[in-house]
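As structure tokens, here come the structures.
Values quoted throughout were computed directly from the atomic coordinates according to the rules given, and no laboratory measurement underlies them. Please read all numbers here as calculations on a predicted model, not as lab measurements. Cβ atoms are built from the backbone, for glycine too; each structure is taken alone.
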Structure I
């Protein structure tokens, strides 16, 4: 069975030969693995590059899908002035450890609709920004499932542009500039999604983090009044283009109150099922929503992956498979990009454990 066939079966709630995998890794891990494996490990220049980078390394490890998306090719590249970097969104960064942290936000002082309207978003019409995706789809579509990665769809991009505390206050009172910004980001998401659909992706990975470890970051009712109708419009527009496109929704943290809403507006696959977040129990979610949703993720990156032994990882992976793999509808993955504090041996242990315990049929002992 090809990786593509395996992934297609899972999203259609069918059992394949094995549970499919779609993991993402951070740059330092890609560097270590790529060097060891003799494979390229350069990141793709993109706002959330980890979802579309390190393809050759990840496929060699066992991924069954390839991520593609909007890149900086043809756009304003990162510029370096006094060690400050700026990208096509207008964010300025500085390097902190293994990451770039935003230090300046282009809409931090914006307060009017006119200021939002005058802000220049990245140009989605430049073919050069889609050339990498086109080449990847052409190279891998026959063998692998193709996921169009949309990054942060509306909410996260909006607060990043404005600043977290100020945006949340204005979001709650529905300041006109906030609503206009969300609508402009909705159009940007439509344009990117339609371009990816036209290029031939199988699924679109959308979403924003609206959960914390203990519950929703924002009130479910506020989410329903402001974000839900925009997401509904977005997903309807995608399905007008391709009725068969699968919609992935990502939110870290605990988001149980809105899962039924996500199903209602057309989400097919929920990610990342953060196992240590309140009430995000994979077994219970599969029991209550498994007839409507597929689940993507479920493996703990807070404790097990970075701190566990190989035996701990094997047991955890086996538990995840037991919880959600029966009947299909499960793509196993770490619940976040695997962070630099995780040993390469533990990364390999994850992939090996899926291959060891993820073979169908899934019995009470998960293949043991």
Structure II
């Protein structure tokens, strides 16, 4: 099968959406499909074309940015040719180009599968509002033209103001999740490198430093946690320096981080191996997200596979892994007091996931399982479309 996947950002950009798409594309290619990814050359140093793990990656130059989106003038011409060579088009949204691509696919007579990642919640400002309006319009048009829509959970879909209108097109496919195997030597080296003492109780967060992640609520919870668990320390893994559109958010939080001194540490972007080691070292992972731009939170499943419980906010989709495994706590959004108490309870309980449950998680979320489900959906759509 010739599959064209289109999305705004792809590797080496790091976000839940891009990680999902990279793993999906590689797994489909590993199953013998011809997979082409069309994306933006958001960094001019990136190659315009390359092959990676059997996936052909094409990048289009960016003329200018519209909030977190990009404008690529070559998109209509390039995607038209690529659609002609494809059997099926898989759009990852939100993206501003989605409506145009879906329309061109329809003209070509090629079916469209939409992978819907999250609702948009744009920050203030005229440019951001315009970008949000354009992306929402593109979502509506592309969803109307799509033969099928994929999301991680029905829980999120039923609560999404946008997605609940298209439940008749919904197929639930879990996100693809991989955790690198680690050794005791890896763990010891990581602890030494980052000065993590054996007696410390590590509260982990893995994310971008972005408004929707609710980082300030973990910061506000830390004094209460430290009072009850004196050896508690928070460590943040992920991009905290160069997050598009989040400069003012970072500036607001910097004084709050400074007040915690050595109890708050930024590690920045780390390798997949170091991230897996970090999950093993953490005593609890925290997802204090505040809106529906967080629709699942793959990092909590990664942590659970490593035996680490999670404390997450009561958001549709995000709460599902904790609900299904019992591996952690669910707390109200924007409630630092409840967050602190849940963290303390988890740290005091030493919850662990048994090996059989871990094996079930690994299989359920493996990219191979996800690719098989996409493959079945693509065949179903192609047969229905004739």
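Before moving on, here are some points about what is shown:
- In this comparison of I, II, the computed figure 12.1 for mean count of other Cβ atoms within 10 Å over residues 41-48 is attributed to II.
- Of the structures I, II, the one that 21.8 was derived from, the read-out being mean count of other Cβ atoms within 10 Å over residues 33-40: II
- Answer label among I, II for the case where helix-only ellipticity at 222 nm (-39500 (n - 2.57) for each DSSP H run of 4 or more, over all residues; to 500), calculated from the coordinates, equals -11500: I
- Taking mean count of other Cβ atoms within 10 Å over residues 193-200 as the criterion, the top-ranked structure out of I, II is I, with the highest value.
- Kirkwood radius over Cα pairs in Å from the coordinates reads 21.6; which among I, II: II
- Relative contact order in percent (Cα under 8 Å, 6 or more apart) - highest-scoring structure of I, II: I
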